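The structures come next, written out as structure tokens.
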Structure 1
Amino acid sequence: MLDHELREQGPPEEFDNTILSNYCECPRQLYWFLRGIDYVNTPPYFITGRALGAGLNAFYETEGPLQLRTIKMIQAAEELWNEESPEPGQNDNIDNLRRMLKDYANAYPRENWTQESGHGELGFAFPIAGTEIYYAGSVDAYIKWPGYGVLIREDKSTGGYLGINYQSHWGRASQVTGYLWAVGQMIGEAPFGALINMLSKRKSKNPEDQFARNIITKSDWQLAEFMAQTVRIADRIRSEWDNWTWNKEGERVYIKCVGGAGRSPCLYNSLCLQEQDPWELDDAGYDYTEEYALREGKWAPWERQGDT
């Protein structure tokens with residue numbers, strides 16, 4: 001969409017982790033995102049993550065022998081991968097996807113918990129008490145574990161090793177904290193925590209090198225603090241419609257723009273190098289389609305309701 005169309009929409013009322021984290025990294029990054037400026041070719045690691053999630057949901061929703069569950073899992077993952085048809089990468093390709101899922105089935109043939117949520121992503125948008133805004137998102141799955149209670153299950157994949165640093169950083173992930181708050185709204189009580197289900201794309205003979213699990217818990221105080229900060233960040237985003245500056249704050253921590261240390265360059269790096277503000281680029285007839293795809297409609301993944 002064009003600059004004036006985003007302005008005319010007015011500030012959002014629903015805020016998910018993608019909107020909030022984009023703004024925290026760089027307001028200008030969120031501006032381009034809300035305008036729907038997107039990848040021409042979605043990086044294959046995004047598709048691998050989504051395909052793994054679809055496959056694992058099918059695995060836990062299918063009843064019967066392990067062989068049948070494994071077949072259903074691989075079919076669901078392949079279906080999503082083929083729909084997207086990404087350019088394959090070293091670790092992100094259909095053959096490695098199949099191998100990972102087979103290895104996973106052998107590593108976790110039985111669980112002590114059951115999956116409670118239905119098939120597909122379940123969108124949510126819950127009002128935040130004392131405000132006029134909603135916290136929104138889309139949960140992959142939540143599970144019921146006797147002795148623990150309800151947990152969300154978050155599937156995470158990486159091309160690297162499942163080392164201490166990788167495993168521990170999920171305890172600070174805003175996505176996980178937000179999901180814990182949201183599932184509490186769904187079921188009427190705070191869930192026990194989040195089961196972080198980690199998979200490495202690197203082939204290994206030792207399952208301990210390829211798979212790992214941790215449980216992340218949050219206290220009532222931590223969840224309340226998180227939501228209070230969420231409201232303050234949302235207020236800052238809404239105030240952009242009053243001043244319309246969308247500062248390029250990512251340049252103050254330049255690695256966010258140009259990449260490095262395992263981080264890709266910002267998708268919008270070339271746009272921010274233009275010696276014109278975005279609204280001036282529009283007036284000059286800048287052709288975004290030479291480098292980008294244009295996403296249609298508003299960003300609203302929370303409107304997904306899963307499959308019935």
Structure 2
Amino acid sequence: MGVINRTGRFATEGVRFQRLNGDGTIPRADRFLGFAGTVDLSGVLENDKATLAIKIDSEPARIAEIDFSDVADETKVTVEESITALTDSSLTGLAWSKDTKTTRLKGAATASGAKVIQIYGDLAAALDFGQSLKHGGEGLKVISFFDDETISIGLPKDIIDKEEIDIEGAKGTINRMVIGARTQGLSPVVALKEKDYNLLELIQGGKLDRKAGTYDPPLSGESDHPSFYAEIFSPIYSAGTSKLSDVTGYEKLLLRSMQGIEGEVPIETKAWAQYAYNLTATEYTDENGKKYPAWQEQTITLEEFDAMKVKDI
């Protein structure tokens with residue numbers, strides 16, 4: 001269907017986040033990228049093997065054991081050796097290759113129509129899916145908040161004000177050039193009811209030790225942050241009086257490329273904490289060099305939203 005027009009948005013249904021590929025592109029089921037060159041897998045291999053989890057759209061996650069016993073040196077595993085090990089595993093429905101543009105390990109789902117891909121676990125992180133080698137994480141994992149866990153999402157636009165450039169003649173006449181205002185992107189502020197350390201690590205990096213239960217934020221000299229995208233889904237209603245159940249459709253807001261940091265979370269008297277994240281969304285460039293605006297708005301029907309099964313992803 002086309003645009004669902006003349007409706008109003010009320011609150012939000014939820015939001016989900018996922019890291020970008022190492023080349024700054026949005027991971028898709030037909031293109032998700034790992035490392036380039038060589039990688040050290042000695043920390044995750046046990047008896048030359050390690051497990052990997054793959055989840056495509058709302059399908060159940062599949063966990064497979066990957067055998068790297070044929071590699072020459074587990075501290076310097078090449079892309080070609082990883083392709084062989086992954087291809088020989090029990091992970092059916094996936095094709096592995098070397099990306100021609102980035103020389104990174106590339107995965108692709110062979111089933112048509114697949115959209116959201118997740119690959120996670122210690123091995124996925126070691127293979128640098130989701131920029132995990134540099135910024136930590138579990139790989140390419142979607143972190144969702146769809147059970148009324150979101151408090152608010154601010155969407156202030158980054159706007160360069162209009163400019164008026166004048167030149168005045170000797171007799172006071174003025175020639176004026178007006179340069180219109182321009183949009184540079186968005187600076188979203190997401191406030192959540194609950195602390196999620198996986199999301200904190202996804203957004204700002206740092207060191208999350210899942211075994212010891214400790215988290216250390218990035219140091220002051222670490223100015224390079226992980227990049228990620230987000231999708232926000234909000235119910236829309238027709239004019240007049242409505243009940244919460246009278247949803248006309250959903251507004252989907254895609255924020256293509258973002259960086260961020262955790263905001264202030266004070267400890268107040270007799271008050272629940274609100275966990276805020278200050279984000280910056282900028283223009284996005286895909287693997288073919290084509291540029292896109294920082295965000296895209298879309299209206300979808302109830303049936304299209306239900307078919308996405310966002311809570312199962």
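Brief remarks follow.
- Among 1, 2, structure where relative contact order in percent (Cα under 8 Å, 6 or more apart) as derived comes to 25: 1
- Ranking 1, 2 by distance in nm of label points 7 Å out along Cα→Cβ at positions 76 and 268, the structure that comes out highest: 2
- Comparison of 1, 2 by Kirkwood radius over Cα pairs in Å, for residues 28-123 alone - largest value held by: 1
- Kirkwood radius over Cα pairs in Å - highest-scoring structure of 1, 2: 2
- log10 I(q)/I(0) by the Debye sum over Cα atoms at q = 0.18 Å⁻¹, for residues 68-195 alone from the coordinates reads -1.23; which among 1, 2: 1
- Value -13000, calculated as helix-only ellipticity at 222 nm (-39500 (n - 2.57) for each DSSP H run of 4 or more, over all residues; to 500), assigned to which of 1, 2: 1
Any read-out appearing in this document is the output of simple, stated calculations on the displayed coordinates, not a laboratory observation. Model, not experiment: these values are computed from the prediction. Cβ atoms are built from the backbone, for glycine too; each structure is taken alone.
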